[in-house]
Structure 1
């Protein structure tokens with residue numbers, strides 16, 4: 001059946017997912033049996049074409065050879081575009097990666113089926129991960145991060161090779177991921193090694209001695225290489241996660257449609273999902289939600305969402321479009337306590353044994369949990385078979401693996417709700433370049449570095465009578481962001497004294513060296529380096545009652561024009577201790593939003609427009625607290641360096 005697909009997300013997210021990207025075609029004639037020479041192209045097709053799939057290699061290395069199965073003549077190599085290493089082949093191609101110069105001597109890196117990476121052309125190029133290359137070599141995909149697994153062992157060997165290349169060029173120190181390049185000259189020198197490198201040599205460790213004439217590849221311990229693999233997997237899964245209410249789900253009128261409609265985040269209090277739109281039953285209660293979450297560079301996910309719960313609207317035994325519920329009941333905030341075991345980073349499936357929890361109160365038994373789902377095409381979890389078939393391009397006759405479908409469950413007030421969920425992940429991150437993101441680890445002795453960087457955010461509100469709020473933060477050496485709040489803080493002054501990590505707590509919080517609880521609030525996206533703008537992009541979500549009037553604030557998610565955020569470090573890197581500022585990507589003041597407060601404002605306005613008590617029958621009047629919340633829907637935020645009179649807060653530090 002020929003279906004049209006309508007993706008289940010906000011218009012801004014659809015644009016991010018589906019917009020095309022530009023590029024160039026390739027035309028290089030080489031004989032694959034005689035080695036390869038002079039490669040300048042990184043695409044086998046015009047990347048603006050509908051059948052051409054751009055991809056990203058998760059380790060940022062330029063010059064990595066690859067062949068596309070539909071091009072029997074030409075050879076290609078990855079190229080750095082911005083902060084990522086990219087290539088392109090036609091959709092459905094098999095892509096063979098390797099390292100080879102003019103001679104036949106070769107290091108084989110595996111053949112990837114693009115269909116296993118992405119079956120759709122999306123605006124955000126899918127990632128070919130180092131673990132995917134290792135699995136292609138061994139023919140086995142590990143189910144867990146086991147350092148002794150054969151495929152993991154091969155992945156560590158590939159890391160050793162890439163790290164060795166970077167260390168030799170002084171692009172990075174051991175254990176740090178930085179952009180590096182495989183030059184033609186370096187690849188030509190493979191003629192000096194005694195034999196080709198394949199899975200057997202990588203698995204056995206024999207490659208270390210074989211490659212000695214060409215490259216030193218034993219710079220890292222096994223544990224160091226394993227930590228880089230974990231870092232790469234986490235970075236590949238880092239992004240903004242969005243789910244929306246059932247805006248496209250039609251009424252339960254039984255009219256068939258050939259359009260694959262997304263159901264969003266929706267369910268009801270019945271045992272079967274199909275009953276949620278069946279009007280021939282009593283006590284049908286709908287539940288729906290939306291959320292914006294962030295996953296960070298250490299594998300944690302954080303953020304919050306909203307839930308609407310109440311009776312379905314039924315007229316003449318027909319259930320009206322479920323989304324109407326959002327105009328009848330108040331939104332309820334549901335928080336995510338940061339958690340890092342919710343996703344299998346290798347298989348990209350949700351962990352059924354440690355599901356993602358949304359909490360409404362202190363009773364864990366009343367948490368809403370997302371039970372299962374699998375990330376498809378690197379971007380999407382879908383809850384319905386129709387959308388699953390569109391995303392995977394399987395036939396109507398093929399069986400859908402129901403463990404891949406997103407589902408949730410929630411038991412509260414003696415009612416159990418179940419349903420489906422569609423989630424999209426956008427805005428992936430890249431490595432953090434050492435010319436901007438200077439840490440003690442990536443600079444030499446006696447050189448200056450700035451991360452961890454302690455600072456204070458100042459929040460102002462659209463409603464000018466609400467007092468501003470100062471919150472201390474730290475951007476740590478991993479590129480993630482947490483609070484730095486001092487003891488005896490107040491509702492408007494939550495500045496910090498620059499504590500370090502003492503313990504990591506089971507609820508996702510951090511106890512610092514001052515015995516204060518700190519909260520994960522965000523991560524960094526990437527770095528930019530130019531003559532006047534040396535900056536670091538940031539994205540943050542504040543979701544905890546501790547934050548008072550700032551609870552629910554988010555900025556930097558870059559889901560629409562003007563909503564990105566960056567910290568310009570140019571003057572700080574030039575030696576000015578207080579030289580930072582925060583702006584959007586057009587160098588204007590950053591505007592923050594509070595989605596929960598915004599939904600409450602919508603409800604308040606709707607209620608106030610009802611004419612009389614008859615119309616208001618069935619509605620619950622907004623409370624004083626809810627009216628105050630609605631005033632906190634937006635504002636501005638700026639940044640300054642933490643108090644430099646406190647020794648622990650020094651912005652410019654010198655490596656011993």
Structure 2
């Protein structure tokens with residue numbers, strides 16, 4: 001029985017580390033040293049294996065009574081030495097120690113998992129008291145769980161160095177570990193000499209692969225430009241790439257992804273059209289996966305295999321055309337919008353259920369999105385557009401179906417997705433979540449005041465997102481205001497308006513082009529009032545918050561409201577410009593195009609306002625939603641419209657609509673031929689036409 005009920009930790013405390021501390025544990029210790037310095041104002045004393053002199057002892061378990069006997073487990077124990085007790089963080093393995101250290105950091109030092117991304121201040125204290133209560137870590141619900149840092153262009157463009165350096169990747173991996181994750185795909189198709197994969201492994205994470213880069217191998221066409229990417233024709237070339245990837249990673253913690261898709265994350269038969277039946281396609285995928293399986297087995301001891309049943313592969317597997325070797329975790333994917341059905345491919349949207357059947361033996365897992373990029377209606381710069389209840393329902397249903405061996409979450413850029421990331425981490429750790437209780441706790445973690453009001457705004461956010469289709473998950477993210485808009489502009493300027501645009505059928509169906517434009521205008525008009533009211537509420541709350549909370553709130557909610565509201569307005573004005581154009585009302589069309597540009601420029605300003613301090617240039621590489629491309633397209637459109645009546649001297653509209661009547665018939669051309677800029681002309685014509 002301990003004579004002391006607490007262990008007191010302060011700036012003079014000593015931490016004892018295991019001998020021959022692994023690099024992964026050392027990284028976690030570095031985090032704790034930094035946390036101690038922030039809390040106590042000084043770094044702790046670090047010693048090796050002198051447990052009697054230490055206040056905190058970090059060590060591996062020596063028997064089953066010190067922590068649960070399973071991978072990643074840890075326990076808190078308390079030992080009395082001479083005149084004082086010590087606090088022991090006891091791990092079953094490296095990840096057990098890492099999670100134990102990070103639990104200590106969160107629970108007792110008060111360091112939130114999102115401290116870096118949310119810029120959460122860490123409270124300074126003179127000492128903390130740790131109750132001397134034995135604790136054993138619970139087992140995680142999902143065995144392999146982590147992030148696919150996909151569509152990571154903001155991370156790529158944040159700093160000048162490419163590929164991104166340790167400065168970028170370290171906080172990504174640290175946050176993942178603090179959220180209980182143990183697995184990562186560090187980026188998409190980055191140069192193989194980048195630090196991302198090596199650093200992830202150093203920090204104790206399992207590394208896995210993109211389904212378009214099976215085994216983590218080099219893309220075929222990058223390695224063999226000019227060669228046909230056909231496994232049937234060039235099996236040796238494909239296998240050389242796979243063997244190189246195996247040799248490079250065989251001594252690391254790898255969850256091997258077996259798959260066979262085409263170049264650029266498309267079906268392989270786009271390059272091999274002779275595979276024109278489901279039977280032929282399934283047979284080839286089965287053959288390739290079997291060969292990958294054999295190659296790994298020959299080089300790696302006790303490999304962990306998985307297979308991505310993504311897109312067309314899921315459909316072929318469900319139909320019985322794809323055979324999967326035993327011992328492989330079968331990974332089922334959502335549609336990019338959080339629903340466990342097959343994804344929309346262009347205009348095809350079969351929505352085939354994407355969960356294992358009750359008689360499908362073996363291990364199963366999930367590939368799930370809270371951010372997505374599909375050039376249609378997905379979210380990238382803003383939060384997941386459907387309510388959190390959808391995430392809860394879909395993931396808990398998947399767990400009940402046995403998909404608990406693997407959960408790879410498409411996490412995007414981290415910073416703008418903190419709330420859904422936290423929801424999923426609760427689910428992969430505990431298997432369930434109470435959405436209401438979690439939201440209240442989340443708001444108290446991120447904000448010091450106005451918790452009730454902010455929680456209501458989080459709830460309301462998901463009520464405002466535009467429903468563009470018949471399904472509950474058909475909710476529009478920020479790309480809805482940009483990719484379809486640019487397609488409309490391109491179709492218009494290419495002189496194709498007499499035919500409908502096929503690339504918009506996924507939304508509008510097969511209707512005339514003018515009706516397609518009106519469809520988008522109506523959807524945005526239906527959503528705009530809600531977004532404008534929501535933005536108004538966000539601005540009102542923002543003014544009431546202390547400065548640190550305000551800065552955080554403005555990035556996490558207000559900015560996202562701006563991207564939606566001004567995206568809506570910009571798209572509506574574009575559609576109005578087209579309708580005016582069809583009526584030969586060219587000056588009015590020009591005005592609407594100018595109004596559209598102004599709205600989309602407000603989106604850019606919203607991004608710029610969020611680039612304060614360490615976030616300078618964070619949105620520089622917005623290349624997926626790509627607000628700049630939308631503005632560029634609109635500027636081309638506006639010039640085209642000005643050609644429809646203000647050409648050749650670009651003075652006629654000024655004369656007709658803006659020049660005082662007393663001047664129109666007596667002016668001298670040589671003193672009135674300095675044309676107004678497009679912006680100035682649009683502004684002044686708007687005052688006449690839109691008042």
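A few remarks follow.
- Comparing mean count of other Cβ atoms within 10 Å over residues 42-49 across structures 1, 2, the highest value is found for 1.
- For 2.9 (distance in nm of label points 7 Å out along Cα→Cβ at positions 122 and 634, calculated) the corresponding structure among 1, 2: 1
- Taking Rg/Rh (Cα atoms, Kirkwood Rh) as the criterion, the top-ranked structure out of 1, 2 is 2, with the highest value.
- For 4.5 (distance in nm of label points 7 Å out along Cα→Cβ at positions 506 and 618, calculated) the corresponding structure among 1, 2: 1
- Origin of the value -13500, where helix-only ellipticity at 222 nm (-39500 (n - 2.57) for each DSSP H run of 4 or more, over all residues; to 500) was derived from one of 1, 2: 2
- Ranked by volume of the Cα convex hull per residue in Å³, for residues 426-529 alone, structures 1, 2 are topped by 1, which has the highest value.
Readers should treat all values here as calculations from the given coordinates under stated rules, not as data from a laboratory. The structure presented is a predicted model; accordingly, all values stated were derived computationally and were not measured. Cβ atoms are built from the backbone, for glycine too; each structure is taken alone.
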